[in-house]
Every structure is written in C-alpha cells, then in structure tokens.
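Structures are listed in the sections that come next.
Just so it is clear, none of the values below were taken in a lab; they were calculated from the coordinates. Quick caveat: nothing in here was measured; it's all calculated off a predicted structure. Cβ atoms are built from the backbone, for glycine too; each structure is taken alone.
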Structure 1
Amino acid sequence: MWIKEKPTHLFESGRAKANFLYNKDKIYVMDNHLCATWCWLQKADSKKTYNFVHIDRHNDLLSPSPSIKADLLKNNIDLCKITFEEYLNLNENDPEEHNIKVKLFRWDNYILNLEEVYPDFFGTKYFITKEAYPDSEFIDFEFRIDEFVKNFDLWLKDSKNGWIINLDIDFFYSEHKGIYKVYSDELVKKIATILLENIDKIDVITIALSPECCGGWKNAFETMKIFNDIMELDMQI
C-alpha cells in the first residue's frame, strides 16, 4: 500500500524531500532514504536491539542533530508513535544559520539521529559501501557485496538479535563524468532472492531509489523493478 502515494509528476528527492513511500508486509520502498528511520520503528521494537546491514554507495553517517533527544522530549514527541507526515515535518534550526529551519531527518543523518534517541537499538553493524565518507566508529564490519552474498545466511544463524536490512539502489551505480550502472542485473536478482529467502528471519527491509544518484528516475525504477518482481511487492512503478 502507498503510505505516501507516488505523485504523477516526480520532483527531485535531494537531501530532504520525499516523493513517496510504499509498504508491503516487512518491506518499505522510498525514493529518499531519510524515510527509513520511520519505517524501522513501525516493525521493530525501540527497546530491543537489531543487527543492521547497510548496502549503499554512501555510508549515510553524517553527524546527528546534537540535541535531538532533548528536543523530542521537550516537545513531547515519541518517534514510535508519530505518523509519517508528522515525521517528515520535524524540523531543527540550521546549524549554520540558526534563524532558518531545516528538516530534522535527512538522507545523510537519519541513522545516527536514531542512535542518539535509542542508543541500544543497533547491535552489530555490517556496512557494504563504496564511498566511506565520513569515517565513523558506528561501523563494526565492512564487507564487499560478494561477501554478503556468500555469508549472509551465516550471519543470520550466528546472532540472536533481530535484523534490519537497509538497501539503496544507488549502490549499483557509480559516478565518474556521468552516472553508470556498474553491477549486473544478475547480481541485483541474487540480492533480491537472498532477501526473499530469508524474509522470515528479517524484521524490516528498507529500499531507497535515490534517483539523483542513479542517473535519474528511469534508471532507479528499472533496477527497482527487479526487486519488485522477485519479491512480489505489487508496486506499480
């Protein structure tokens, strides 16, 4: 179902705009990765600990809002109970221009923002990325995508925690004098199949399209269609 319906005319996602959010069972699909935090809290228990797999061209670990926990408490806001629209409308003062409001959750700070609020939420963190900036002590293990394909079932067996899978379509693309797809559709199919085969052991999967980082909406939707078909998401794209 559409939590935020895909508009007829799609706008640039950028750092802080969400065009749409789709959900089927444990799987959420969004254009902007900033939506992921809200989605995790719909399926996961904020009082428990979850292992975290992040497959993305970027690590999305920009410094969190330094006062997020205090600000949420001060304004009587519970991230686990707010609607998606309320989540999108959370603002903070711009760190550089204090008289200007900016979105609290953005595509580069949403992970560490959540850790600031729930410091025990993330257990072991597995990162499969290509651009590591900024460096972060948050990351426990860094792997190549072939290591994920080979070993994910072993990771699942060796842990008693729940699991969150956070995937960005832009992982399959690279930028050098243009944006190009650098991984085959066969790899995309393999990852989709692995996730589907292990869905009973996973608590929530978030998939972001990040169209600006994939060379446009057409590329992002073409790659997303592979996940849509294999995982039977019934998303009209």
Structure 2
Amino acid sequence: MATAAGLAPLLVLADGRFPAGGHAHSGGAEAAVEAGRIRDAASLESFCRGRLHTAGLTSAALAAAAAAGFDPLLLDEAADARTPSAVLRACARRLGRQMMRAARAAWPSAALDALAAARPRGAHQPVVLGVAAAAAGLGPLEAAYAVAYEAVSGPATAVVRLVGLDPFEATGVLARLAADVDGVAGAAAEAAGVALVEGCVDVLPAGAGPLLDVMAEGHAGWPVRLFAS
C-alpha cells in the first residue's frame, strides 16, 4: 500500500493528462476497429476485458515488481521476453522514454536517474511506471492499479474517437470492468511479492494476447492511421 505520501500521486500517475504519451496510442483498438472486432460498447467491453487479463496482467505485474524494489533492469529484460511483437517492444520503449521524462519532472529520484542512464533508449513503460510509483511514495498495488486501469481506459478513449462511440457508453464500459481491474491489480501485486521473496522474475505472469501482437505488426504498416499503435 501507499506510504505516508498518500494516494494522491496515484491520481496524477493514472490521469490521462499526465504527459506520458499514452493519448497517442489505442492499445490495439484501432486495428480491432478496422477488423470489425470493435463496433459498439459491448464489443469494446469484450476487447478490453481480454486485453486486461492478458497483456494488462503481465504489464501490471512488471510495474508492481518494479515498485516493490525488484531490479528494474531484470524486469526490463523480462518485459522484452514477454512481448513477442517487435513493434510493441519498440512502442513500449518509446512510451517508457516519455514516462521517464514526465516522472523525473514530477518525482525526481536517484532510482529514476539510474534507470534512465542504464536504458538511454528507454525501458519498457510498465517498468518505468513502477519505479516512478515508488519514487512518488506508492506501493506495488498502486502501481498495478495504474497499469491495469490504463490497459482498459486507453482503448476505451480511443474508440470514442474511432467509431464515434458515446462517451457515456465508454465510461459505462470502464465502470463495468472495475471488478476485473481490482482482480488484476491484486493478482499482479501478489505475484510481485512472490517474485521479490524468491528473487526470481520467472514467477511473474507471462500471459499474452497473440492477436494483439499480430494486429500491431499489421497496423504499423498502414500508410494512414490515427494512433501510433
């Protein structure tokens, strides 16, 4: 749980206006819309739930472990191994660089400085977020919540723009996914605790959504697209 700093930093970290670059990414929603997999609120909810319990859980656990104090360089390597798509690996590092800039401005820390120096081209975004969460006085569970929420809020926001979905319906989708976000954040934090005790990154979740990887590779080759991923 959070330290004496309280939970307010979590609101800053999870705010869509935090300048970490997430607004330029759809989390795979743009390709899913083009493929006809997202058409309305119901299909958006299905997409977000699947993303949350696969790639979302994996990323949330990496962030939680980083916030718990696990070696971020080892976690960065684990993130690479858990991201089959070269496009998504590059995307995660771009987002990591942007997150690093924003985090160092908000919560200057030696840990962030050390990670930035070790990974000048950017570490994976969830790892950076976890280190930033610790610098902000947050714990593993809060870091996991930030990532789990981002896993569903990013696509939901993007679909409002992509198909003209009523924003009230998109918000309803996020509300209905609240229990899933709770579950994923809790599972991620628990796995991070086990990893820290055992000193082994292999116990962290390694779930994936293969279709997300396939769609990301195709989306990167589009001549015209609204979102970077």
Note: Cα extents along the principal axes in Å, for residues 27-106 alone at 37, 31, 22, derived from one of structures 1, 2, originates from structure 1
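A value of 2.4 was derived for distance in nm of label points 7 Å out along Cα→Cβ at positions 19 and 67; which structure in 1, 2 was it taken from? Walk me through the numbers before you get to the answer.
Numbers: 1: 3.5; 2: 2.4.
Answer by label: 2.
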Relative contact order in percent (Cα under 8 Å, 6 or more apart), calculated, reads 37; among 1, 2 the input was structure 2
Taking distance in nm of label points 7 Å out along Cα→Cβ at positions 91 and 115 for each of 1, 2, the highest value is that of structure 1
Note: helix-only ellipticity at 222 nm (-39500 (n - 2.57) for each DSSP H run of 4 or more, over all residues; to 500) at -8500, derived from one of structures 1, 2, originates from structure 1
If you rank structures 1, 2 by distance in nm of label points 7 Å out along Cα→Cβ at positions 11 and 51, the highest one is 1
Note: distance in nm of label points 7 Å out along Cα→Cβ at positions 139 and 163 at 3.9, derived from one of structures 1, 2, originates from structure 2
